[in-house]
Each structure stands twice: as C-alpha cells, then as structure tokens.
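Next up, some structures in structure tokens.
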Structure I
Amino acid sequence: MRILTEAELNKVPMSILVEAVRAQIVADAEGRAVAPPRHHVDFGEGGLTFTCGGNDELAGFRVYDTFPKPDGVDEDQVVIAFDRASAKLKGLFIGERLGALRTGCLGGVAAALMAPDQPIKKLGLIGTGVQAETQLLAIAAVRKIEKVFTFSRNAEKRLAFAQRMAAQLGIPVHAADDAQTAVEGADFVVLATNSAEPVIKTEWLATGAHINTLGPKFKDRHELPLDILQRVRTCASDSPQQIAAQGENHMFHGQALNIQHLGAYQDERRVGDLSLFLSAGLAGTEVALLSAAIDALA
C-alpha cells in the first residue's frame, strides 16, 4: 500500500493521468464500471460527500467535507483505491490536488474526444483558480495550443496566473481586460468559475467553438447562459447519470437536449454548431487516476 504525496503526484505526466480518466469514462459508457451518483451524509451545518466507484480491477472512493471553515483553511479530501484481484488496499492520497487534477483530466478527455483533431488557435479561459490551471494542463496534454487568453475579476491574480502558465507551458498566455476579449474568436472556451450567474454571452462565441463548463449547473445558479442551447446540437457529459440525479434542479432539465455519454461520444454537429461539455465528476475517475499515478511511480 502506498500513501501518495502531492509532490509525487505532480511528477506524473499529465498525459498518463488523462488516459487513465479517459479509460474509466469509456468503461462506464460500455457498462464495465461502477459509478453511482455521489452520496451526501448531512450533519446539519455541513457534511461528508462520497463518490464511490471503480472498474473490473479497482474499487474505491473519494470523500470530502462541506463543514464551514475559517478563511484560509483548505478543504480536506481523501482518495482510496483497492485492488480487487488481491483484495488489498493499493494506495491513498490526502489533500485537494488529486481531485483538482481529476477535474482537469475530464476537460482534457473532452478536448480529445469532442474538439477537432487540430491545434487550438485560441483558447479562451474564464477563471484563474486551480481548476482553470488543471484544465489548461490537461488540454495541453492532448492538443497543441497556440495561445491562451484568460480573464478573472482580480487583475493581479489573472496577470500572475497568465505569467505562471506561460512559463509552465511555453506558450503565450495573455491576461485579458474583460471576459469578452478572452472569449471572442476562441475556437475552444473553458469556464472554470463558481459563479451563480453567466460569465459570458452566447453571442461572443465563435462559430463552431467547443465549450467546457465546470461551474454551477443549477436552474437558479449557472455560469453558462441558457440561450446557448440555440446554437448547441452536440452535448456530452462524463456522467449523464449524475446530471439525471439532479432532476429538475439541473439548468437544462426539460430542454430538448440530448446529453451524450462522453465515453460513447458521436459528433452530431452541423457546420457552425457549438459543441458543449458538461463536467459532472464521474465517480471512480479519482480512483483510476490514483491507481495510474501509483503505477507510474513504481
């Protein structure tokens, strides 16, 4: 059994992590995975949320808390992987980094399976937090990116983010003055915010663009404008079952939109249509990522 540290995890090539997550998504689409909707245990003011899942080889879970925290206190998370063949604990990881990388990898898989197999000329990124970082790292692992324009409300943070990511990826990353500048003309757009209201306008989106959305997707809270459906024919999620579990609370509930499983994605776009990926957090992808990281470091 291995206790994986954040420093060790960060040494694993992103391409290996993206492939592990892709394989788990495909396994789920083909009925070879266990991935129930997440389970929340309520303790009054907060609680524990479990995402349990696995495949033919692995079983495990991630658990994180939703208890109120003082400013500056990080959320604690634990990911555990069991080897089914040996019935032994394979490893565990404590901290937030694995969950953030997993979410980034979901976006990377969407880029690999949904976006055209060609360089991304301009990637528009709304958000400059850790989720924005891991999205960019994962997408860069599967597609060449020529330039990035990023925006968030804090000018100092977005400039620091742009400088850091440009140095890390070796590509131009520009801090845009506003969201419209970041998104207009982009052939790939990523929304990585926790905003309760739309952070872009549909008319800013270029013809044929692909969009990854990570943030809130509720009827009354969503970072994506609802009128985007007028231009979307192809939509996919890593966990349609998680979206279905939200029922009428989901932003697209009752809309005539076919949400495909990303692991069985079929491109149904007409010329000029937008494509849309709804990141939901497929259970078991954290376990698959942990296992792949342990194997890579063996």
Structure II
Amino acid sequence: TLVDLYKNMQIDVGDLTGIPTGYDDLNRMTAGLQEGDLIIVGARPSMGKTAFVLNVAFHAASAHTATGIFSLEMGEEQLLKRMISSTGNIDATKLKNPKKLCNLKDWEKISQAMGLINDLPLEIYDKANVTMQEIYAKARKLKRKYPDKKVLIAIDYLQLVVGDPKHRGNRMQEIGEISRKLKLMARELNVCVVALSQLSRAVESRQDKRPLLSDLRENGQIEQDADLIAFLYREDYYDRETENKNITEIILAKQRNGPVGVVELAFIKEFSKFVNLERKFIHQQEA
C-alpha cells in the first residue's frame, strides 16, 4: 500500500532530511529531527532523559545546527560539566571536585572537551521560572543570529515552564496551553522543539514498566500537539538481573510522519552518555 511504501521510503533514505541525532537507528527511523516539529521525550526519573537530550543537542550542534537549551532544573555550570563528561569521556564524579580528583590525562580531556563545546553554535539558558514568552523571544533571537542554520530548541522540562496565571489551579489546562504554544512556536519560527516531559506514577504500578502514551502527565493535549513522542526505558533499573545491562530503549510511541518502534542505545552511566549499540561487540566483550 501507499502507506507502507511511504514508511519504507522514510526509513531507507541515506540522506537525513532533518537534524541528525547522533544515533544511526534513530536517524533511520526519523530521517532526522524535523524543523516545525514538536518532539516530546518522556521518562520516569533516573532513566537518563536529561543526559539523552544533552547528547542529542551536542550532536545536533556538532552538525552545525544552532542549538538553544533551556535548562529549567539545572544551572549552566552543572549542565556544562555533564556535557564535558559525555564529550570527553570523563567520569562525572571526578568533575565534582576536579582539582582533587582529576589527573593530568583527565585535564587534557577536559580542556579538549571544553574547546569542542566552546566552538559550537550552542546557547544555554538556565533561568528558572521561564515563561513561554521568554522562550519564544530567545528562540527568535537564535534564529536571527544564525540565519543560515537549522535551529533546535531543547527544553528540560515541559512541566517547569511557567503557565498563564489565568489557569492557576488547573494544571491540565496550564500544561495543555504550554504544549500548544510550543507546537505553534515550532511551526511559526520553523524550528525543531524537543521538550522533556515527566510521566505519571501509573508506570510503576504495572507489571511491564515500559511507558505508554497514556502515561504522559496532563496527557491529552501533549499527545495531540506532538509530532513525535519518544519514551526512555531501562530494564536494568527495574531488574538488576537482566541481561540487558546498560541498554536503554528509545520507544517511538508516536510519529506523525514515520514509523513507530524501538531503538536500543547503550548508556554509559559514568559519562552520562548514550552511544550506538553494537550487539556483536558487546557479546564479544562478555565472552
């Protein structure tokens, strides 16, 4: 059928039409992150959603995409340390007190990572209590600053954006309006918006802890507005004995213009880093 043909055409393109994520299988399934799209990344705590969005932002900026990160939970310094850790493969715990814990080799890696990050078209906004108006203004400014580049706006995370006072007390309407405005911003400015989202606790009470669309908090509107919804799931978080150690499933639960399905990535916890999974390599190592 035409639908199947279309889906296959999406997967088999060698060239990305959108912004590269840094992950081969994810690029294949999405053809890259598309301008004009609202992408929601949802996960329960400790699944690595901030690490994931920072990794994607770094890869995008490395591919000459102008990238703005709104970090509403974490200060700029903490966020940059995370980025240095994943870029330079430096144990994040060492960066808590680098003067005492880092050796000469580490310092070399740190300065190299800092150099790489410094050269990127990347801006970090770490103001807490940010409003949609402020996000819109900054995104427009970024677009003006880099007129020839694609633009990616990452928001960590959706539920921390300040809503319109008229909705005070009605959380569902408040979040619904923020999600609607993010989608409008993506369309109007022709930028790609990636917003992280919390998921409801309902996940924890199920036998299978893989998130579902119904787990999106205040979900109806978000689900409707999003062009792509991805969930992060780590089996080893719930089952220490699993064979799937350090493997994160990126579950594409909704994709307006492409297939749904699962992409597996390896998660290197000490570097807060996701990498392409090479099964053969992993099995050889274990053997």
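Where does the value 44, 42, 14 come from, among I, II, when Cα extents along the principal axes in Å, for residues 60-131 alone is the thing being computed?
On the way: I: 44, 42, 14; II: 41, 28, 13.
Traced to structure I.
To test your reading of the models, identify which of I, II gives 24.4 for mean count of other Cβ atoms within 10 Å over residues 20-27 when calculated.
Numbers: I: 24.4; II: 19.6.
Clearly, the read-out refers to I.
Assuming -12000 is helix-only ellipticity at 222 nm (-39500 (n - 2.57) for each DSSP H run of 4 or more, over all residues; to 500) as calculated from a single structure, say which of I, II it is.
Derived from II, not from the others.
Who wins on FRET efficiency 1/(1 + (r/R0)^6) of positions 124 and 252 (r between Cβ atoms, R0 = 25 Å, to 0.05) among I, II, i.e. which is largest? Walk me through the numbers on the way to the answer.
Working: I: 0.70; II: 0.40.
Greatest value across I, II: structure I.
If FRET efficiency 1/(1 + (r/R0)^6) of positions 36 and 100 (r between Cβ atoms, R0 = 41 Å, to 0.05) comes out at 0.95 when worked out from the coordinates, which of I, II was used? Provide the component values of the computation, followed by the final result.
Values: I: 0.95; II: 0.30.
It traces back to I.
Read-outs: derived from the displayed coordinates by stated rules, not from any lab. A quick note: this is a predicted structure, and the numbers were derived from the prediction, not measured. Cβ atoms are built from the backbone, for glycine too; each structure is taken alone.
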